[in-house]
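I've put the structures underneath this note.
Each reported figure results from applying straightforward, stated rules to the coordinates on display, with no laboratory input. All figures in this text were calculated on a predicted structure; none of them were measured in a lab.
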Structure P
Amino acid sequence: MMMLAAASCGGADPGLRLEILAGTTGATKIELYLGTRPCQGCDGKLAPAGVKEKLAGQVWYLDGTAAAGTPNTTAALDGGRYVYDLRPEDPTRDGILAHVLVVGYDAQGKVVGIAKLSDVPVYHAATEWYRVTLGAATGAPSSDELSPKGDRVYVWRRANPDLAACVGYEHATDAGIERLWFVPEDDTDCDQLPGAECDAYAHMASGTVEVKDANCVTAQFAVPGTPRPSCLLGGPVCIDGAGAGDTCGPVGPSYCLPDAICARVGCAQNLGLCLRDGQMTPVPRIKCDIPFNQAAAGAPCQQTLQRHAEINLGPLLANAANPGTTLTTCKSVLFADLVLGEVNVTNKISAGQVELKPDPLVAPCAFGLLWAGGNASSIIANTSTIRMMILELANENRMLIPIEVQFRPTQCEMTDVMSCEVLVPPMDGITSCARQP
């Protein structure tokens, strides 16, 4: 730890005398950040305010303690100059500062200058003089973009102005970015949530979970870029203010389901039962009627084999302001078990010995089911097979749409053709996944 004071005009006490000059930056105010020790146990990454992803960099604690906190150290330049005196906390031992960072601001509070020193000794029985002149710096949110080149500084502050802020210092060249984080030990992401902090290295963490970990559905969140919450596939995520582990947060990218799945109690616990037992309050789905020849060992009717373009999901992708256009297109169609998440994903629906596959997609999102093989001899007449269809969109989101296929024995008249009906209304919240800009 260091003891810090403004320097007097007279002699010099033992320690470090740091003279700061504005140079040509136009700085009128400075902030001083002293990086004293590396953050033990940090993952080497941090997500600052306003930045969604964690960025790599060395994480250093500022001078101070977790119990007492770290005060904000700021000063106005007098004639483009200011002097600090720093002394070791223990007057009998020398100290060392791993990093000294000085950030300069102009009269409008814009970052305009930076100076950095490393491995600076602070003697207990001698005076060491340092003079630094601020160099040009750009104030911008931390990122892995190589432009602008040079020194970049991002400062995000806590609600209490008397407490030290968090700082990301970057030096960007064509070869890459070198980054240092300077954070107070009592609040390493500067979001002031000591009682409900789920991730100490992500400011106001509200992350998403991977689909492999999905175990719940939630109607508490909106698809990014849309105004209202939707029924989304979720899992245990870290959301600051709500704690960790028990919170159902959205899978990323967004996986939208029909609103009724979130609205019906028990759907998340037993999705299969929810979709089969839906006579009173049915969950919207795609429903297909598939005739087969009951006199020919369950073989498909010839008309069934010839039928294409059964399913048109274009209306679910429509632009509400201009229904004749769509906001995105389909990239692929897959099928999965009736459980949360993508389990046993395949490109076909298997029912007994029958295999049904989608034919090639027609823009924006139309396809047919093809009887690709097998016969229906082992299928009980008029029973249904239900799967979850995974519709991958060009905007990287997914729609999870139940699809029910019912096999019907028939004499194979000319009217006995495969037919599918989309029972998901265009106003259902599942369409939010198409509306992301």
Structure Q
Amino acid sequence: MKIYGLFLMFMVSCTAQVKLSPEEMVSKVLKEAPLIDGHNDLLIHYIWCQSCPRELDAYPLDTITDGHIDIPRLRRGGVGALLTNIFGRGKEMIEYLQGWDLIYRIEEKYPNDFQVAVTSSEVKETMKNGKIAIIPSMEHTYELIDDLGRLRTLYRLGLRSVILAYNNNNIADGAFDEPIHDGLSEYGKELVLEMNRLGIMIDLSHITEKGMLDVLEITRAPVIFSHANARTLTDTERNASDQVLLKLKENGGLIMLTPVNYFTTQEAHDYFLVKLDSIKKVFQQKYPDPYQMSKEEIEKADAEWDTWEAANPMPKVTVKDFADHFDYVKNLIGVDHIGIGSDFDGMSYLIEGIEDASTFPNILLELVNRGWTESELKKVTQENFLRVFEAVEKKAGELQKIEQPGIAKVTFDKDGK
């Protein structure tokens, strides 16, 4: 018995000393804690493309697509959930509702792969069952600019995360616009409080720094950035400053770092927003309405654009550059406030090594090589997001016991119609 006991102790000791390779650790993490992607624009292939609107069969997701996201690559990338941006072709509510119809039809068309999930427990259960959760979110906030009642209706439909502004609206100032509210408007403050009461995550991406700070001052629940980086490393209004990140830590919130190359390095940012912006204006003047162009004109314009890009290539941005933002934010506010939001299908210029949904493991592999642990990676892939989602739901449950719905704000014309 003594010899057998010593043998068992020896075997346990040897087993404990077995060290996983970086690749094995990443595979283990994504199997046990599939990644929750904070932002994607999948519906752009059905609503905003040049041949849109089109049906689901025109862009099947069970095969490799020409975009960044499809079922095979989501599976290879270890993705367990997507905050999916729902939008319409324009600013009309009827077109926006077509986007809602699409996500539920995607769920119906691919029942073994997708499921719309509108609570943290549903997200967990969906991933446990081997499916990919679709968490409905909103980026272009035209549909909420004048009506708290509409916010509540969309919550009942499944809306669980809202970016307050893309461009200026009457909620908040957009990051790249001339401010008109000095941050968050009075109506925007009402909207934030009602989102707290309902249990909708407030997303600070795309608004000005003043707007970010305004929200962090009044919100009763943690907030998120669904896709943004550290402004100290890349100075753009779309990224979060140290001041904002420190406030985010106090709030208990989350920044989901994004592999958008011009939010990742200053060189890429300056190229994109200065040099590229100038040539885009030239092309817009030369080709003002691409939807009215013939096939031959489109081919000519594409050839001209390719020639310009060949002579003026985008600065190279790598996974290592992206990982610098993880290290920076971790050192500033801690690993408990970091996630990943890809912005896939919503951008044209990609980071080398992060070209589509199948490449998420490359991010984690780089972090492992920098000394990040298995437990830290699991926080980044899903645990931090689920903690925030649960906290938002808990606060909503508390507020609904003591607060009534806010009065809906409806805009009328001069005749009261």
Structure R
Amino acid sequence: MALHWKIVLGLVLGLLFGFGMTFFDFGPAFVSDWVQPFGTIFVRLLKLIAIPLILASLVKGIADLKDISKFKNMGIRTFVTYMITTVVAILIGLSLVNILQPGIGISDETVAKLTTTYANDSGVTSKIATASAQKDASPLQFIVDMVPDNIFYAMSNNGLMLQVIFFSILFAISLLLIGEKAAQPIKSFFDSLNEVVLKMVDLIMLFAPYAVFALLASVVVSSSDPELLLALLKYAGVVVLGLFLMIVFYLIVIATVAKKSPLWFIKNMSPAQLLAFSTSSSAATLPVTMERVEEHIGVDKEVASFVLPVGATINMDGSSLYQAIAAVFIAQALSFDLTLGDQLTIIFTALLASIGAAAVPGAGMVMLVIVLESVGFPADKLAIGLALIFAVDRPLDMCRTVVNVTGDATVSVLVAKALGKLGNPKVKNWDDHLDEVN
């Protein structure tokens, strides 16, 4: 059975198992104690190799360019393409939420119940505090935050991925400038390190179907009050519709610009998409995304090793689309009028907020607070606004992470196509060299 079907099977069985355990008093505790740890271990393994993979891939990819001007061209194309896809995502979100108006039908009783349940939740209050700290920072703080003062500390924290990317690029360019003879020993080391880390991805992925089972079961048993979820069904439906349309947009671009089959693209990216759905983290999914894009899609390493790590930190198409819908939904539900100027502000702020946003679960809520504050939303109602959507944030976070990862892969294909770096896939399996070892 192909890997993506094994993961789908694990996902479905995890949902059914988690739902079944909700009928027993001991069910949630059993899943939390005996099932969820396997999912946690899997996510930790993926995060464990994310930084080594970024370091090895970027250094190898840029060092193999042999021409710094090619790197400049690739960087500009990558950044511009990411900005375009993010603006498209925000426009799709704003269009849908203004046409369908999911916040108009929310009753005062539902608002009161959601406020009582979630307004003082530690998750909501921590998101507001984090966003306030980011908002008070200087306009150029995100550039300052990109430059590490201790690379070993940066490599010990997945939240500092941009700092590792900065160091890797600086290191690789310096490697190019010292000449082929002096650089060869270090290049050979990073070539081998890259191969080892990719082999670790193959080994870890053998455990993926079981981990997905554990992750989905734990999500189901920890889900919120079903009545509140039903009350927010229209809002959640608008978000999911928007995310679906964004996937359709990617597939149209793949077919028209890259001249590749959309079904072929989805089939080869599905393991990464399913893991993104299960983990809600594009950073944890990054090693798998890189492996699928390089080996199964055929994007050259020098493109994938730069475009994908950068995308995991600055490209949040799914999150940006979600923020546009959530901001207007909250305004509709709490009778806060938004002018055309306010909605243009949402586009600009959501675009800026997506740059450098943490590629971890829940980062979208922090970005949402920044977006709401940018249009003058009353500070005393921020907690109520977040409470309105907190009940369905985790399942929607899972969906928008799929879009984030798919967007990263799409842009890597577009950049590779433009640079003539889109070739034939060369799939490597975990047991390719097993005979040599035996």
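Figure out for me which of the structures P, Q, R the number -25000 belongs to, where helix-only ellipticity at 222 nm (-39500 (n - 2.57) for each DSSP H run of 4 or more, over all residues; to 500) was derived from the coordinates. Of the options listed, only R reproduces it. Have a look at P, Q, R and say which one yields 1.15 for Rg/Rh (Cα atoms, Kirkwood Rh), for residues 143-222 alone, as calculated. Matching structure: R. Of structures P, Q, R, the largest value of volume of the Cα convex hull per residue in Å³, for residues 47-206 alone belongs to R.
Taking 13 as the value of relative contact order in percent (Cα under 8 Å, 6 or more apart) derived from one of the structures shown (P, Q, R), identify that structure.
P
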